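Some structures to go through are shown next.
Bear in mind these aren't lab numbers, they're just calculated from the coordinates by the rules spelled out. Note that the structure is predicted; figures quoted are calculated from it, not measured. Cβ atoms are built from the backbone, for glycine too; each structure is taken alone.
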Structure I
Amino acid sequence: MRILSILVAAAASIAAQSPLTTTFTGGNGQSGNMFEVRALNPAGVTVTAFEVNSQSATTGDFEIYTIAGSYAGNENNPAAWTLVGAAAGIQCNGAGVPTPLPICVNTFIAQGTVRSFYVTHADTNIVAYTNGTVQGAVFAANADLEFYEGSGHSYPFVNNFAPRVWNGNIFYNVGDTQATPCSFADVSSYGSGCGDSGFASLYEVIPSAAMDLAGSTISGTNTGSGYLVQVTPSAGNITQGPNAQAMPLGDDDFLDTAFLPIPGTLGICVGSNGNIARGGVNTAGYSPDVNAFLTQPFEGLYAWTDLHSSTGGGAGEVYYEEIGTEAVVTYMDVSGWGTNQPNTFQFRWETSTGDWSIEFDALLNVGNPEDWLVGYSPGGNSLDPGVTDLSTLTAANALATEPLDRAPLELSSNRPILGTSWVITTRYVEPVSPLAFTLFGAAATTPVPFATIGLQAPGCDILLAGLVADAAAPVTSGAANLVVPVANNPVLSGFQMSAQSIALSTSNAAFGVIGVASSNGITATIGN
């Protein structure tokens, strides 16, 4: 257990509550955000790094500037600011998820003094922030640091939107530690886990100009253990039925059919942008997003793109009807946003059996401003099965989904930052295993099959070269969290280790009836 003892050692001579978290609520955004912080600790604080909230999972270039005292009066004066550093090609993690910026801030703030920072991005609407109440009011604080509501700006020093609350984490040390070099915490994955896998969702993302499902019908037949999905030529000449009702959908809207003049009774909700749900309302967003598709609360069918029916200011109608226990939703000549090109397709959902279909007419708009996302997802958090070329799912090549997602054992963690907890998470643990065991050592240069040590666990590899420590964590709902406190001691900066988890499994016969599954490996670097 030496490796864990090092991390939790009482040698931490600097006590801090780092990081100070503002919020990750979002709700608004621009290129950047200015804000002030005040040091409260008698020893002062050294701000070391920032994590930001991005509005989308995109890639871009960030810059951080600073100025002593309040930024008021210098919002649009770049000459008054000092560039702390820049980082190019940063992959943002998307809304609500911290995106670390590998920029060494390393700026000391004496007790009682204020320093301002400006975190900005070269592209518009990347930095997420929250509308504030009073510019300059304290928004977040701990015993060491106060954070104040600030202002939003276009890149680089343009406009002034206030009050705005910067979203993110402020990492710092207590005292003046500017002489200590920055060492950015990091974690990366390598290798792959083993175990049985299968997926309940399926989808394809198709650029409008390459849409190849015209004249096709995608059908999902409920087998009792998932869906058998195949694509066949459509009958063509899609039309709404004699009892269909035109839905009063606004732009980027989602309506429950129970509130139509002739109320629907099958629990179907309809979105204006080519998606329907069973049991409640899903996203009304206009931009197809795989992560949103996989995390919607309700079971859904998707031919998702940016559409604009007549009641939303465009052209065409969305109709709803019920034929016994079958729900039928028809998008009849609905235009793509900003186009006059029609889109005609139809969802059918037999609610008594769960069978469904998505039929596309031959007239599809190739000039839509957004891609198409076509598929099915059961609702709730689902695993990503990867893109399926739906046009290839002929009767001889049908795809079988699973009733529930199954995945190989997976290991992940947050970044091990000085003075915080390193949380190591093992996911997709089978119910047969009450514990997940995490092993620590150096990363193996070549995977070693378990069979070499006498365990018949097909597809499972040892990803560590030598074992220096291990720890167990209880499993709850298929996941185990091992929490390792990391001492706030600069001596630990740059310390690196690798880890891999194992758990009991029924997917192989390593021990007769009960087998073992292993995860991917992770390599973590402690930093400030």
Structure II
Amino acid sequence: MSRLTKYFPLYCALSLCLASCAGKNRSDKKVFHYNEQTGISSLDPAFAKNQSIMWPVHQLYNTLVEVDGHLQIVPSLAKNWEISEDRLIYTFHLRDDVFFHDDACFPNGKGRKLRAADIEYSLSRIMDKNTASPGAWIFNRKVDSLQPFRAINDSTFQLKLAKPYSPILGILSMQYCSVVPGEAVDKYGNDFRRHPVGTGPFQYVAWVEGQALVLTKNKNYFEKDSAGNRLPYLEGIKITFFDSKATEFLLFRQNKLEFINDIDPSFKDEVLTKRGVLKKDWEGKIKLHTSPYLNTEYLGILFDSTNEILKNSPLKSKKIRQAINYGFDRRKMILYLRNSLGTAAESGFVPLGLPSFDAAAVKGYYYDPAMSRRLLAEAGFPDGKNLPVVKLLTVPIYADMANFIAKQLDEAGIPVQVDVVQKSLLLEMTSNSRALFFRGSWIADYPDAENYLSVFYSKNPAPPNYTRYSNPRFDALFEQALSEENDSLRLRFYQQADQLMISDAPVVPLWYDKAVHLVQTNVTGFFPNALNLLELRRTRIEK
């Protein structure tokens, strides 16, 4: 069978969808359009390692539990659950009205009912070395080594931990843990990446890679709104893959996209004031949605004193690392370079938006050039005299930030040379401890401070511990938090660990991010959330 014959139905479906949005006055008013500039490499949830994959996976699949708009864990495929007294066994009771999408992998092409065995299969598949999932780490040292997942019967699933671990429900809400049917994986093999079968609110129609992906409404979806209407409201989703942000913005202006995510530096000043609100010319024409986004932007500093490249570096001095933290104005940087889209990170590494965030409990760094110069003098470099040049590695999109920081640090007596490298090279260098001073970001996988503080846990490799930070006191507080049943005490341990690490300064927190969406005025029921997860179940497009 030729490739054209094999995929002819897909091309037909895609051509129809492309034709439907050729003009400004589209006929497909109930189809939600957005562009994914970076493309999509897979629709297999076992490979949902970045936002571009997580967004469509969230439409196609469900997890046992999910995170609501208030960052609380709520039921999804599981209607409820119990936790054993020793906090090692979680027993989930499944909904009885969930069916997989209709697909040729099932007898007569009819989607079958979800069973607990599907949960066991899906979670085990993540850990299976043959799957080679980048999410295999999520259960490392957390679940029982012999039988971590077990279907008790068709409607009851059990998870067994190796030791109490409070954030486990957050782990289960990750897109990696989406439930897939074994029949689909068996039938499509490696092609499962482009032939998804799930239980989600939308199902797969067609995907021509590099051009567009089309999803349609799952008419058998189990969720309903408060009035008893079946979700979702939309008839479908169409994702295009234009790699230019300028093209994406043009399509949005022509009303061919329902929204765009984030604002590219090339046109942010056209749309936004320095205070982060719409300019007069745009008021009433589009909507601006912003909300706290669980992402901390930072500069990392290699902490491992046994590493040869740190041997003669001034960065091995705690006072120098602290001087860097005090030596530039985060608030000014956010105002002028980010149009106020973010909050200056003057507390810990754990960002604004998480329950454990408390600027009064965790004291970070603020702009204080006098303190920076004092610390330099205490470190043996008065006014920066004889201080070697520090090299800062960053990627092109953040070059302006790096240059701003370098200029202010130089004024404080700390000479910094900015080296711009490609993202792939920076990742390779940080993963192999070849970067002394580097730009980084950490986006939450689930809403728990553990996800951020694990970046500094000495027993973790890189990723996530790119700085190779190690402090036995930090490790003890971190482990104490994970085993603590009382929520208030656990948050306090998180704060103490965050404060200890920030005082050691293996990182320079820059800002706590904001999710930013530009949205068409006729789109309702669509809002950003702290995980910046694309949520379309209750979205409508009005006429």
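If you line up I, II by distance in nm of label points 7 Å out along Cα→Cβ at positions 73 and 505, the top spot, with the largest value, goes to I.
Of the structures labelled I, II, one was used to calculate distance in nm of label points 7 Å out along Cα→Cβ at positions 217 and 337, giving 3.2. Name it. Answer by label: I.
To test your reading of the models, identify which of I, II gives -8000 for helix-only ellipticity at 222 nm (-39500 (n - 2.57) for each DSSP H run of 4 or more, over all residues; to 500) when calculated. Clearly, the read-out refers to II. Which of I, II yields 21, 50, 27, 2 for P(r) over Cα pairs in 20 Å bins from 0, in percent, for residues 137-448 alone, as computed? Working through the options, I get structure II.
Taking percent of Cα pairs over 45 Å apart as the criterion, the largest value within structures I, II is that of I. Sorting I, II by distance in nm of label points 7 Å out along Cα→Cβ at positions 201 and 353 from high to low puts I first, with the largest value.
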